[in-house]
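K.L.:
Structures given as structure tokens follow.
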Structure 1
Amino acid sequence: MISFQEQIGDHFEPVRNRIRSSFGKIRQRKTDYLLYALTDSLVDNYLINLEQIGLNIEALEEKLDNPTKEISKTLFRYKTEISYLRKSIKPLKEVLTRILRAKSEIISEEHLVFYQELYDIEEQAIEAADSYFGMTNDLINLYNTNLSNKVNEVMKVLTIFASIFIPLTFIAGIYGTNFEYVPELHFKNAYFVMWGVMVVVAGTMLYYFKKHKWF
């Protein structure tokens, strides 16, 4: 059996250590067992990476009440990583299926049970990848929803302030006109009356908004 490792990594180091130290039966068995050991090492690393990403995703869920750009970037990064893992994991299932169905002399019947167990673990890895991918999408949707709610809250406050100042601006606009004769301007306490009316209007509107639970 010839294997290629395109990038430097330690995924197969446990297998190398078992061979160097003669730990277990790896040096007593044939090539098909070595293939199983290498593939099992890959699947174990898939599960370890998925579990770590899953823990990170669950930790982010608690922070979504206060959505920030950093959370958004992190979620999309995890989504990309899970997507990459899914593309790596799923083709391996097809390979294992062919090995189990091939009934080749290269794979001894004695070792088929190991490949069957590996196939079951591979299915768990695929389910975990799909689950975390769906969870990431759900959290992204929740992030967008919380962000929209936050924006709506801000807009609601601004709308309330704008609604209050519309009649006040109307009153100020009337008595700020340049007509020569505006009867109320000649009253001694007209200025204070205008302020009183504006305060009453603003207070009434605030009471109305509060009564209808608009804020």
Structure 2
Amino acid sequence: MPKGSPELTAARKDEILNACEKLYQKKIFKEITLQDISKETSFTRTSIYNYFETKEEIFLELFEREYDMWTRDMEKLMEKIGETSREELALEIAGSLQKRKLLLKLLSVNLYDLEENSRMERLVNFKIAYGNSRKALWKLIRNCYPEIKDYEIKDFMKIFLPYLHGIHPYAYATDKQIEAMDRVGIEHEKITIKELVYMGLMKMLP
């Protein structure tokens, strides 16, 4: 890690993460290189190595940042709503994820590749952020739906969290995927993230 104030280090890392996010809006994960990322920043590719050893570490920290933001979103929801109906809870969670398109896109990446090419300390930080989101979701459900049993929340989480991995690819099929489906007569239905999450929650929540 280069010498400098914590504020400078944080600002540099944010610049790298923002550059990665910008590229990820246009390219898929495997197409993005450290050279591409450096071109979107104010410093060289060599300088990036002062903060991240691999492209995967950058994506993992971007992932971590997205989980942190979703956690804050859910904490705000707990302040906003108290005990509520199952339908309203589903709508609120779906709305929180509609804002986290990047998180859902990252969930469609092969996590094994990200984790295999990242240092353990990076992976631990990522798992902490993921764990905090799980806890916030648990508390939100408990807060809004007090009659639910702990084992019911646990069973719900086992189904809902893996379900999120398929949301983005389903909501944002590529032109190539749509053409292939058209050729074999598979209907492609346009649907939003919010609609997919809401429908899934209405099936999964006890």
Structure 3
Amino acid sequence: MISIAVLLLLPILLFAQTIKDIDEIAPFSEGLAAVRKGSQWGFISKQGTLVIGFRNDLHWNKDADNSNLDITGIRYPMFKEGRCIIKKIEHDIALFGFIDMEGKTVIEPQFLNVTQFYKGYASGVRCIKVYKGSKEFRFKLYDYEFDDVLVGRSGKIEEFLGKRENIHMTKKRYELPMISSKMLSENLVAVRTPGDGWEIRKLNLP
């Protein structure tokens, strides 16, 4: 009888866990909530199971302005449409990408600024590093190109909205570029114009 009772309790014992020393707990979104230990975040399910382990690349901003739709408005790591923003530092400048709900990187960090997903798409300022050749001692030379884009949940760039200029990729001169577009509906996007106004474009997205 004792052995049968142990066997019945085994699934509970295997899956039950206590997560200790938590510093901060975010609200649930899409069935998961971010929890912080020090500077690292993980995700728990509604059953209290740690489903994505603690890691230091999840984007958050303790001084977030919730009225902003870009990275400056994201207080906690949070899933939207199955995607959560991650951050990678390259030459002292942050690049942003996305993981899925299993913690796998599905969109490599490549955006200087990006929104969360809405109706299947995110708006972002994509940065492309372009090899320009090399000098003495095999010193490689690179330049950068920047685009306003709409990206799909798979990482495919679905729409190019325009080129960006005057973004300096050195720590002393770098300023976070503003998002210049926002989704209005499945087939409409607003794009900021040089005069600081907006134009509305119809899209033919899949």
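K.L.:
State the single structure among 1, 2, 3 that was used to calculate helix-only ellipticity at 222 nm (-39500 (n - 2.57) for each DSSP H run of 4 or more, over all residues; to 500), giving -27500.
P.N.:
1
K.L.:
As an exercise: relative contact order in percent (Cα under 8 Å, 6 or more apart), calculated from one structure in 1, 2, 3, equals 21. Which structure is it?
P.N.:
Of the options listed, only 1 reproduces it.
K.L.:
Quick one: distance in nm of label points 7 Å out along Cα→Cβ at positions 25 and 177 came out at 2.1 when computed from one of 1, 2, 3, so which one is it?
P.N.:
2
K.L.:
OK, next. One of 1, 2, 3 was used to compute distance in nm of label points 7 Å out along Cα→Cβ at positions 113 and 169, and the answer was 1.8. Which one was it?
P.N.:
The read-out comes from structure 3.
K.L.:
Follow-up. Which of 1, 2, 3 yields 54, 49, 27 for Cα extents along the principal axes in Å, as computed?
P.N.:
2
Just so you know, all these numbers are worked out from the coordinates, no wet-lab data involved. Bear in mind the structure is a predicted one, so any value in this text is a computation, not a measurement. Cβ atoms are built from the backbone, for glycine too; each structure is taken alone.
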